[in-house]
Structure formats: structure tokens, C-alpha cells
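Derivation of every value follows stated rules applied to the coordinates shown; laboratory data play no part. Quantities reported herein were computed from a predicted structural model and do not represent experimental measurements. Cβ atoms are built from the backbone, for glycine too; each structure is taken alone.
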Structure P
Amino acid sequence: MTTAAEILTSRFGYTEFRPGQRQVIESLLAGRSALAVFPTGAGKSLCYQLPALVLEGVTVVVSPLIALMKDQIDLLRRHGVDAARLDSSLDANEVRAVSDRLRDGSLKLLYVAPERFNNERFLAQLGQTKIALFAVDEAHCISEWGHNFRPDYLKLAARARELGAERVLALTATATPAVVADIRAGFGIEERDSVVTGFYRPNLTLLTTPVRALERDQALIDRLRKRAPGSTIVYVTLQRTAERVADLLATAGLPTRAYHAGMNADDRVEVQEWWTHSDANIVVATIAFGMGIDKADVRYVYHLNLPKGLESYSQEIGRAGRDGKPSICELFACRDDVPTLENFTFGDTPTPEAIASLLDDVFAHSAGEQFAVSEYELSSRHDVRSLVLKTILTYLELDGFLEQGTPFYAGYSVRPASGEWDDVYAIFDPDRTDFLRRVLASGKEGRIWTGVDPDAVPGEERERVVKALGYLEQRGLVELKVADVRQRFTLLKQPPSLDELRNRLAENFDRREQSEAERIERVIALVEHNGCQVQSLVGYFGETRADPCGHCSYCLTGSAQSLPESAATPKLELDRAVLNKLTAEHPAALGTPRQRARFLCGLSSPATTKAKLSRHALFGALAEQHFADVLALT
């Protein structure tokens, strides 16, 4: 720790550690894995950046946030640290340069997106690399009962073990005690090395304002005009709401722009830069905004729509006041938002029929048989969203029915960097040249690219073909593109009863559906809480505070709030003749009541997308209704 303290000052310019950092770093330097649950902006990244400079080997940081990767790498390079990232935004030359530095040992920190672990060449390279530390950001995604479960995160724990990582660091800003337990179990972290610093932020004023749907636009404008200008985020649920509200505020003379995932990448970057470099601009955004952005002087965070849970709410208000100065967070609470939030959950729940057909597909193989699947094809064939499909396959693995192998790409496209294959052949001896000619002859030659299936080269093992193509790319002799990722599985055993397994999986998704609905209700309960709302909020995450905060709506007014009843929803009316005709035409997309309910509520699925049904007049015709009511109608 003496060396670590010196690096803290010499490289990062800090004179002392922030709360929790020393304990986490001590665990890692002692050779143990650790968990850091710190509030947003509380210094989680230093917990792997500093050890990376002390430990021998590379530190691999897994993060879904490309913006965070770019910002942190720029900062580290300014401090003289060799750091790089691998993600989908890099071209072949940039990927090759990073791979060279990883191979020669000069790279200290490598940031990667989770999907990079679908790349068999990347896994092979990591397998030959000394991984001193395997850091996983957003680690709450490993928990099935967390607010953002991602099956790929369960695979990360296995990948760290397979790659021989010497220690693991799990990081998150939001985790209930149950989620903390899941993270520790998944990554093998001892209780003594789990550091939770608390969620209380004394500089944040938390206001909850009950409001009717028709009144909140004006309420927001009034707040923005009344309060002193400051850097502001307005969170909304839907992309179209972001556009509408941004236009409304701009028309009112306020410096406002929209930000959401539906915008192209260049426009998102432009809006982010415009907002980041101002102390008064306003961005109206979906939850796609804010993650990984390092801006300390956000003075206001408004929620124009209900957040989907207390975890999301805590993360989003955590982007205010990171500089420690007073900041205001205000939630305009309206019950009318509940159907929209619920529908996101109901849209993911697979039908029992879809689960049954997927199981029939998987268990058509014999015990001990290895097979490969395209998740995209399976998703489309069984009308199951991609994330749900991965979740089902993960459940089957956890139950001991399947074992996943290393993913691979079914298709490679290659072309010579110079434009002429003879230039490549001239470098190698006759035997290797003959091998390359046979690889290319087995493929499909296009005008520029030659498609190669590594499994279809006569007389050659796939591994040799893939290794050769990777070598040519590393030498800069060819350009290489990959496509059509396939997942390898081995069927370990057959279930005693497919029906029982189907029912159990369906019950799991029903519980998740109920759990997500309860998250929404907890937000409403926080608004109407008869007591200090901050005490209630941090208590949800396991933190106990003896005294009221003095800066929430309850403490400031001395009374609990009550949300007005929802506006009357339009009467449930449906042209059954049109729906019946459409169902007969598209049984794969609309054959079950849940499929029809999703369609009527405007929730797309692989089958409706394939059938181009989102263009039909009935798609979303009942989007303002509660899903359960629409389901009962169909």
C-alpha cells in the first residue's frame, strides 16, 4: 500500500483515498477478489486503475459503456498509463495495434465490451496473456433479481476463471443486500472483501411532486424558469417524449436538446459535447444518457416520468452534484406512467408455447451431443426476444442440462491488404502457400471479399484455419471481417419431463414480471412515504440512518404526499374482425393471446418484426391500456 499511496499522488494527483477505496485496493493487492458498491461518481474506477500500475500483467476492464471507456482512456494516457479499448467502433488497423500491445506486454489496462467475449480469436489471445486483474463494471447485471439482469454477466464469471485471472473486482453503484449476495456468490468474493460505502448524498435535495399528466409539462417549464440556470438533465421514458419535450422547452426559450438511443452516433456525441461543456444547457434524455459521463457540476436532475425502479432512480439522481455542491433532484410523479413502464416488462415475457417449442429444439439432441446454434435464428424461429433467449439458455446451464463452449463465427470474409493475393503468397513457403490457396478455394469469391467457412476447408481442422486467418490479419497482410456468431453447447442430460421444465421456466418469467411491477410500485410508495424519503430510499439498499435528512419533500413540508388518480383511459375498443383476419394471416406472430396483447400494446417481437406488422394500424392501438386488461380482451 506504500507503493499504491505514492502512485495515488504521483500519477493521479490525489493526496488521500476516498471512502472505501483503500480497503478495496488492499484486498486486491493481497491477491483476493473484491466488490466495490460505491455511489455514482464516488471513485470506483480508481479501484482498478491504480492496482493495474502495481500488479504484473494486464488489467481487463469489462464495461458496456463505450463513453466511459473513451473518457477514462484519454485520462489515463494523460497520466502516462498505457491503456486501450476494444469495441465495435474500432477499425481493423486499430484492433490490430491493440492486439500487438497486448501480446508484447506493454498494455496495462484493456477495456472491452461484454460482447467481445463472443470473439474466439480474442479469447484465444487472452488465454495466452497474464491477467492480473479482471474488473467487471455494472456487476449488478449478474444478479437474476437485480434491476438489469444480463445473462452474459453470468458467463463473465466463468470466463474469468477459464482465463486464469488472478483476482476479480466487481463494481456497481446500486445493489440491494440480496444483489450484493448474488455478486459475491457469482464471482467468489469473500464477505470481508465486500465494501459498501453507503448511498446517502447530503448535498442533494430530493423533491417528489405529485402531478397530473396534463400539468407536468408546464410544471417543468415553471421550475426551469424559476430556478437559477445550471447544467440540467430531464429524464423521460420514451424517445418520442424526449423529442417532444426538448422542442417544447426550446420553444419556451430554454437551451435544450434531446438525447436518446434512436439518434445516430454522431448526433448523440454532438449533443453530449454541447451539454458537457456548458454550465447551463439542458438535455432531455432517456436512460441512455449519463452512464459513463464524467461531469461534476450537474445542478438539476428532473424526472418528468416515473423511473422504472428505485435502482434506476438512485443511479440517475446520482449524476447530480458530484462536485459536492448543493443540487436539486425533482420527480414529477404521475400514475399515468405505470402502464408504459409495465409494458416494457410484459413485452419480454415469453409465451408458454414459445418456451415449449424452444425446449423441443434444444432437447432434440442426444445426451453428450455437441451442437451449435445461432441465437438470432432461434430468437426469430420461436418468437423470443434475444435477451430472453439467452436467459432461458442460462437457466438450462444452471440446471445442469447444457454446457456452453467457446463461441465461434460461422463466417469469415477476407481480402488481401495490397489487393493482390500473389503478394501474400510470395511471403510464404510452398506448403503454406498451398494451404492458403486451398482455404480460399473452399470459399465463395466475391468482387472484393472472399467468404470462408472455417469448417468447410477440405482436410483441415477449423482451429488451423482460424489461426491462419488471424495471423494474416495480425501481420497486416489481409483485412478480415467476421459474421454470424454461433454458440456451442453440449447437451449433458435430458430432463425427466419437458412439461415440468417448461412450467418451471414460465413461472420464473412470471415472477420476474411481478418483480418488475413491484419495482414500479416502490417508486410510488417512496413518493407517498409517511416519513423521511431519503431514509426510505437508502434503507432499500441496506443503509440505516438514525435521523431524518432534512432535505426531502417530507422533511421540508412535514407531511406525506398523495398521487392523484390516473386519468380515465380510453374505453377498450377493438375491431375483432380485423384482428382475427390478421391473426389468420400471421399465426406465428399472433397465434397466442399474449402475442396479440403485445401487438396491440405496441410491443414488438422477433415474429412481428419479421412480418413487418409494426406498420399495421392495429399495432399499438391499445398502448395506453394496462397490459393485463388487453390480455384479458384477446
Structure Q
Amino acid sequence: MNAMTNPSLLSRIDSPADLRRLSRAELKALAVELRQYVLQSVSKTGGHLSSNLGTVELTIALHYVFDTPNDRLVWDVGHQTYAHKILTGRRERMHTLRQLNGISGFPHRDESEYDTFGTAHSSTSISAALGMALAAKIKGEQRKAVAIIGDGAMSAGMAFEAMNNAGVSHGGLHADMLVVLNDNDMSISPPVGALNKYLARLMSGKFYATAREGAKSVLKNAPPLFELARRFEEHAKGMIVPGTIFEELGFNYVGPIDGHDLDSLIPTLENLRDLPGAQFLHVVTKKGYGYKLAEADPVNYHGPGKFDPAVGLVKPATTPKQTFTQVFGQWLCDMAEADPKLVGITPAMREGSGMVEFHQRFPQRCHDVGIAEQHAVTFAAGLACEGLKPVLAIYSTFLQRGYDQLIHDVAIQNLPVTFALDRAGLVGADGATHAGAYDIAYLRCIPNLGLIAPADENECRMALSTAHRRDHPVAVRYPRGAGAGVEVRRTLDELPWGRGEVRRRGERIAILAFGTLLYPALAAAERLNATVANMRFIKPLDGELLIELARTHEAIVSVEEGCVMGGAGSAVMEALHAVGIVTPVLSLGLPDAFIEHGDPAKLLAMNGLDADGIATSIAARFGARPALVRVKT
């Protein structure tokens, strides 16, 4: 039976209220249909697959046990919520997943009342759920808050900061909340079997909780006996489950249990739902569960494009263009061969940042620090203090999480750390939470820090070499995916520091292009007969070239794939103002709005950053007469 066309049970589920009417046996059948629906949906749209296949039973159990949306579910990081979306009224919109004007790949508060908190960056769920749980207490409302967090997200300090705060009294108020640790790598859990299942249900039950609290009240009158009993309980649990650290933070730890076993999940969740205070449930799931290809290769099936589930992922018939991420990965290996002081760092994005080969070839010089961006930046600073040359590969949007460390620990001390900023600019299907729209604005204001925006693949390699050999911090920003297709030379040549270049000579209008928008700017310039400069450096700005172009042209136009406010265009205007040059300046970039998910090329066109949009904006502002023939880019 094809669950996409005839889901006998799933077609009856338009909300969790419908789900709660099913029998336990029907829930198991529903899990089979729901998993098949997720698989078929993602195969047609692309998206996150392995993690979503692994959370089907957990999602069903949570919505079955808790009174959603009155009870709050907060998913972390949010890319495993496809089953949640399907069960909460969005089944028929799954074909629009991650597409322009379609549903988001992450929880989105504007999309559904069941999406209680917008997530996409990791380790925020416990803090948010704590806030919701205490808000209910303050308002006198009866509801539970549940944070569902992955074992990878638990590596971030923010998760433990929240737990440290959740397990204590807040002015006499105690949060009634549950943290569900979805452990899908078996990295911190012992084998899951009958004994663990039995103990999990026992420790989450009312009898255990009543006996535990009763014993506490009796033994508190005899401190030595109370301490002895506390230690006995702690060590008894510690011999069976890895829960001591969570108990010390004020949580009642339960688990681990099989996250694919509804007969274990449901009664355990029911017991925990009825207990007051901070509860912690450890469940073990398997990424890609129920689809053998994804189970065997969860990394490649983490976020696939469209594919045939019967066949699986296949290599494209033609070799795709080299991506900027691949350019970085090759450069990192080549520079490591040339410079033994190079050390590579990534916060849990080894594959995404192109560091797999580097890790294989230089394992002692490659450090994946987990989802811990703040630590990654200061760790790099510590390495640099000892004479090494760290290269931190990090997504533009994730560096925002280490901003204080970037200023305080790297820039103030003027340490030679190279920041390889992947995913700069719009990222397409992942939307506003992952778009690297703000790095130009938040980096160029920091003293000692250089910022380079290469225009193509070969220039990206040269920019990285340039950054690595400086004696101060430098960031190199480059977009997701492929560029213009420029051949990459396997040399380690540098760019002349702080110098741009004129790529086309024209009249009246000088277009200053920052980064990969050089190529649509060149196409627009053909229509307008404008001059085009490839500026390369946002900081230091090539003041000499800027002044020359400002004095020989009627107007200046800056073009960047970043926010206009505080961006490269602002740097141009500041530089002209500083030397007393008054000339019209048009800044083209991303508007003062969050850009949602969609095809990257369409999003650029919608924001006037393709060749047609650039030419049209210039013509509207300065009265140029563009040709009637549309530009081909």
C-alpha cells in the first residue's frame, strides 16, 4: 500500500486530538504509515530525512500523551519535526516543504499553533521550555512544557546553562517540565534491553516517586541517614544509567528506553507527565529507522535532495561544478601540507564545511568541538596564543553565536585566526535562520579584523591563503553551492592586501561589487555601459580605487549579498564622507527583513540582486537607459 495515496489511518489524523482516539495497536500501524509518508514526501521535495525517520514513534507518543497545543512541545534543533507537522494539520502541504511560500523545514510560530517556539539553531529548547513552564506557573495555568533535544545539541553549553537553572527554585516556583534527550548515536547510553525498560517505567511511576519523597521527609530528621540514602540512590542509578549528572542538576532522570517502542514510550511519558518538577527522559533512537539505506548511511541521508526511495541516492550523471565548500576543503589540505602550524576547527560541521579529507589526512590537527561555537572561537584563540595558525570553518549564521568570543578573545588580542565563513548570503531552503545575511555588518565594525569577499572559486582559494598568512584575524566569506565555474589553480597564491580591481570600464556609473554578485553586476553593466570594480576586500576597503572611481563617475552603486544596513555599501559611504567626496551612492543588498526559504536564484531576483534587478534599480535611480534585451546570466 502506498501511504502517500491511501493512508488508511493517517488520512484520519488532522490534529493530535484525532491521534488520541486511536488504540495502542492502531498507533503502531500509524507509525508505519507515517514513516512511509515522511520518506515519500522528502524524496519528492528534498529535506532532512535520517533524523525525521528516527523520531516517528517519539512524535506519536508525545502528541498522544500530552495535551498539545495546550501543553508545549519545543523541538531542538527542529529539523526532525516533519512527523510533527504531518500530525498537526499540515499533511497536505508537505509537497511545499522548504519551497517558496511553502511550509518551513523547521518549527515556525507563524505556521501553526503547535509550533510553540521557532527553532533551527541548536540547544535552545530547554531554555525556551523553562520560560514557558514558569510562565504557566506565574499565570496560574495548568500546562506542561516539553523540550525534545538531540544528543548532539546537548554538547552545547547553553543546554547545560538552562538545566542548571531549571532544577532550582525560582522565587518559590518550580518548573513542571520534561526534557527528552533523543540519543540517536548510542554515544552516551548503555545497551537498551528489558532491564532498562523495566527500571525506566519503575523510576517514572508514582509509587517510586511517592516512596522517594516520603523517605526524604523521614530521613531529613536524621541527616547522616539521609545522606547515606541519597548516595545509595545516586550510585544505584549510576550503575545502571548515565543519569548522575542530570540528577545533580536537579532533574529526576529516567531511562534510557527504546525510542521506537511505543509500549515503553507511552506509559513512561504518562508517568512523567503526572510528576511535578523537572523531569528528564533519555530515549535511544536510530537515525534513518525503517529505511535500510538511511540506517546504513545516515550522514548522506541527513539532508538529501530529490531521489527515488526504491533506488536510493545516486551520483549525478554529469559532474557538478565545484562548490565553494569543496574549494575550502582542498585548500585546507594543501595549506596544511605547506604549513605544519595550521590547525582546523569546526563546531560539529565537519561534513558541511568540507573537512572530511582534512580529518582523514591530518587527524591530530583537526578538531570537531561539537555544537559549541563559543568554545570553538576561544579554543582557536588559545591555539593562536601558542604560535599555531587556527582555521575555524563555521557557517556565517553560526558565528553569530560566538560573537562575544570573537571580539573579546580574538580581536582584542589581535590573534591570527582565520574564519572561513561558509553559507554567506542567502541559503535557499533552510531560510532565515540559516541565511548569512549579517556577517558583513557585524564583522566590519571590529578593530583588527580583516574581511574578504571573493568573487569566484579561484579567488576564494587565494583569499584563504591571504587570510592564513596575516598576523591578525581575517574572515573570508563565501556562499553555499557553486559559483561562476572559474577554474581553481592549485597554487597558494595570495591577493594583494586591501586591493580591488576594475573588471569593466564604462561611463557615468561605477558598480562596486562585493563577492559573487560581481557576475550579475558585470551582466547588468553590459546593458548600462557601466564600470564594474571587483572590490574583494570589505575591510580594509580599497580607498584609493574608490576615490578614483568616485571622481571619474557621476554615481557609485554598491552590490552585496548581505544586509544593506551596516553593510559594504555603508562602508563605501563612510569612506567617501571621510575624505569629503559628495557623490550619489546607491546601496543594493538584502532589505531590512528576514528572507524566508525558497530557491536561491528566485530569492535573489525577488530582492533585486540578479542582473535584471541590478540594472533596473540603477536605471530607476540614475535615469540610465538599459537595453531592451534581457540579460542572460
If you rank structures P, Q by mean count of other Cβ atoms within 10 Å over residues 101-108, the highest one is Q
Answer label among P, Q for the case where Cα extents along the principal axes in Å, calculated from the coordinates, equals 87, 59, 50: Q
Given a value of -11000 for helix-only ellipticity at 222 nm (-39500 (n - 2.57) for each DSSP H run of 4 or more, over all residues; to 500), point me to the structure among P, Q it was derived from. Q
Here FRET efficiency 1/(1 + (r/R0)^6) of positions 381 and 605 (r between Cβ atoms, R0 = 25 Å, to 0.05) has been calculated and equals 1.00, so which of P, Q was it run on? P
Given a computed value of 3.1 for distance in nm of label points 7 Å out along Cα→Cβ at positions 485 and 621, which structure among P, Q does it belong to? Q
FRET efficiency 1/(1 + (r/R0)^6) of positions 61 and 525 (r between Cβ atoms, R0 = 35 Å, to 0.05) derived as 0.05 - corresponding label from P, Q: Q
By the measure mean count of other Cβ atoms within 10 Å over residues 165-172, tell me the structure among P, Q with the highest figure. P
Tell me which structure, out of P, Q, gives 11 once relative contact order in percent (Cα under 8 Å, 6 or more apart) is calculated. Q
From the coordinates of one of P, Q, distance in nm of label points 7 Å out along Cα→Cβ at positions 261 and 565 came out at 3.6; that one is structure P
Hey, mean count of other Cβ atoms within 10 Å over residues 333-340 derived from one of P, Q reads 20.5; which structure? P
